[in-house]
Structure P
Amino acid sequence: MRASRIVVVSPPFASHARPLATVGAALAAEGAVVTFACAPEFAGLAAEHGLPFAPLAFGDNANTGIAERTRQEADGVRRLAEFLDATRAGAVPALLAQARHRRADMLPDPEAVFASVRSLDERLRPDWYLIDQLAYAVTLAVYALGRRWAAFCPGHPSYVFEGADRFFGLPPYWPAAIRPADEELAVLRGEAEANDRVFTELFAGFLAGHAPDRQAPARAFGLTSPEAVLFNYPELPWLPDLPAGPARIFAGHCSDVGTAALPGAWAARADALTGGARRRLVLVSFGTFLSAREDVLTTVVRGLLDVPGVSVLVAAGERAGGLRAAFAGEPRVDVAEQVPQRALLSRTAVVVHHGGNNSFTECLAAGVPAVALPFSSDQFAVAHDLERIPAGRVLDPHRVTPAAVARAAAEVSAHDAREAQRRLMAGRGPRHAARGLLAAM
């Protein structure tokens, strides 16, 4: 039997590209012929995973590892600054900023993306694609071309939605610590509904001009593979309704947790922090965008220093210099721009993160409890799931205090949820994802 030819497509965001490259490598290990397609800056990631690379343009919005440092067009820089300002006002203002940015740039340069995808398709002739659910322009192009694809959901499963009352950008549920007022939610719902209408009209207009024989989707945000959806998430009984048609594959996680080795001098650096196991290591990581919230990082570190017997390692991106200055002379604090998070988890007692999907699933896979401070996007739904499992605590970053951080960290470190987390993730991971996809497709 001929090996399946697959093109894995990721938008130019590190938090999406890394798990997709890991799944691509797992598909290749199962015998498939896999090409990784992304913006040119991600060619090195493909090489790291042993995958051939195909450049694919996505517009001016990107994040190669530290959002503030990524080279972007002026509009992308402005949007990032506006978003970070909005996170200082609270949950709904942050979501509203994201919704308004989305409407202003919902389908950037679909003609160029279509031409690029068509050229790639003619050159590689894959049997099918694996496309990030949020790479809407690529999904539209592949749909217009009548090609087969499986969808990869990079975040909370609610990104792939079912039902008339569900809208992209409107969380399906909230953690206990963050419950917006009904008036705020009504405004947010209005913005999400308006985006839904505009985006659906854009899809219909594009298809009318490029593939008039293809039926326009009733909901553009809801367009997903009719054959298979891979969720970078555990299967939880309370998840919102999902489309019934495609095969649903819950990978649990799409990372190298458990096999990643600490690079360079990181082992010695971790040993210095833990003092030969005399202290427990707490990792603080808000992801590639939200590491810019230096004020919240500072509050978190101050709270953790009130917990006896812990040391703190902070991933602070562009704000690393300011954090180092704030805690200069404190031997229990180490600050880096970036950290090898997956490799460090086996040495970590607690992770304080932003409710990002990768951090959530990696902690579950490693059996490490977490304290989540969700700011935006799907992080509120992820944080809800974290506390419901339960695998940690959730705090409101808009109202967080050092005392609240200290209490939460002490509580989750005292509650051993490792065995329950391991049972939840048993048998899951990239290999499970690859085999599920190959069987479904």
Structure Q
Amino acid sequence: MTVFEATAVPGEPPPADSVSPRESSPDAPTSIARLNATIRDFVAQWGTVWVEGEITSWNQRAGNIFARLKDVSSDAHISIRVWSSVRARIPGDLAVGDHVIAAVKADYFVKGGDFSFIVSAMKHVGLGDQLERLEKLRAQLRQEGLFDSARKKPLPFLPRCIGLITGERSDAEKDVHRNAELRWPQVRFRTEHVAVQGDRSVADILAALQRLDADDEVDVIIIARGGGDPQTLLGFSDERLIRAVAAASTPVVSAIGHENDHPLLDDVADLRASTPTDAAKRVVPDVGEQRAIVAQLRARATTRLTQRISHDIAQLEQLRSRPVLRSPDPIIEQRAQEVWLLASRGRDTVTRRWDAAQRTTSELRASLRALSPAATLARGYAIVHHDGGRILTDAADAPTGTVLTVTVDRGSLHARSEGQIEEGG
């Protein structure tokens, strides 16, 4: 059966004078009432289904509840209605942000053309199931190294500007501001107001984190909320938020204020504070404590410097009291006598070595003269050599007519050989 083949519901028939949607044409259009009634008849045949989702709105009017459910893994939504007759059968603590399962049946309101689902039963999703999923995600992220202490960034000693992500006009915001300003009155904040629960919370916090991380003046970011039950803190365990905090270049402090079943944000943050007040104390130094530390250090430096100066003065006095410094003249005179004696010995040594060297030189000169050919020539001898420079040692090497050079004591002369003289001739 198509939507245009549905039959009327007893007690509320479609207008009799209206053409059915199946038979409509440009010349014979159907009426809106007939169309809406046909749609209503069609969806009325759908059965009841169980769905799982998160409550994103919860408004009570005239004893009835008009709400919306969001899919747990996408942005799909449906509108739901809880009639007053059903309210007694569902938990009374249901609120925005709760993770629930509901029995719903499609309903189409003919007069307004609104499509919604009527709730016949609803209950919380078992918290144990949610915690089990969180533990699996925690194990996966830990295996990836997102919780390692080695990757956590140190906080600055005194941040120029603190980025604060929290609910508007919340107690967490007041606690952080009040305690930080008490510790350091000049502290500056850049506050981003976000939804801290419900379907908008993760998207709001991610956008605020991105803006603060891109601000060069923000030195540390605090994500704060004043505690809550595990159900309302599920947004702070969202995988998208956890990975964004791990990738941030600015140190992030988690101040959710929940000790038991702490969200995954506590594990990935660079610092986990137990409460927003604790976050302010951990991020901002106490000006009073710092002044006390400075005063203590100054006192220690003054004491140390005074001790050092007193010690040096005592050493100087001890040196001045020594005889060598009281009357240095005898030492100088003694040293002067030693210098004079050493100088005299040096002069005597140099003189003796000079005289010995002169004698040695004279002896060597006499020996050289005695061995010199010049001394032989002075006694009347001569040296005869050919024109080529070869010394003549054998008369047979100078036959008749040979030109010879004869060197005597004073000069040289040319001669011509007349032949060899026979012995005894």
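What follows is calculated from the coordinates using simple rules that are stated; it is not laboratory data. Keep in mind that this is a model prediction, so the values were computed, not measured. Cβ atoms are built from the backbone, for glycine too; each structure is taken alone.
Computing relative contact order in percent (Cα under 8 Å, 6 or more apart) for each of P, Q, which one ends up highest?
Sorting by relative contact order in percent (Cα under 8 Å, 6 or more apart) in descending order puts P first.
P(r) over Cα pairs in 10 Å bins from 0, in percent computed as 4, 12, 13, 10, 8, 7, 5, 4, 4, 4, 5, 6, 5, 5, 4, 3, 2, 0, 0: which structure among P, Q?
It must be structure Q, since only it matches.
Can you rank P, Q by FRET efficiency 1/(1 + (r/R0)^6) of positions 196 and 324 (r between Cβ atoms, R0 = 41 Å, to 0.05) and just name the one with the largest value?
Max of FRET efficiency 1/(1 + (r/R0)^6) of positions 196 and 324 (r between Cβ atoms, R0 = 41 Å, to 0.05): P.
Please state which of the structures P, Q yields 25.6 when mean count of other Cβ atoms within 10 Å over residues 20-27 is computed from it.
P
Please compute mean count of other Cβ atoms within 10 Å over residues 148-155 for structures P, Q and give me the label with the greatest value.
P
If you rank structures P, Q by distance in nm of label points 7 Å out along Cα→Cβ at positions 228 and 284, which sits at the top with the largest value?
P
Which structure, out of P, Q, was distance in nm of label points 7 Å out along Cα→Cβ at positions 52 and 300 derived from, given a value of 5.9?
Q
For the read-out FRET efficiency 1/(1 + (r/R0)^6) of positions 124 and 316 (r between Cβ atoms, R0 = 41 Å, to 0.05), a value of 0.55 was computed from one structure; give its label from P, Q.
Answer by label: P.
Who wins on distance in nm of label points 7 Å out along Cα→Cβ at positions 268 and 340 among P, Q, i.e. which is largest?
Q
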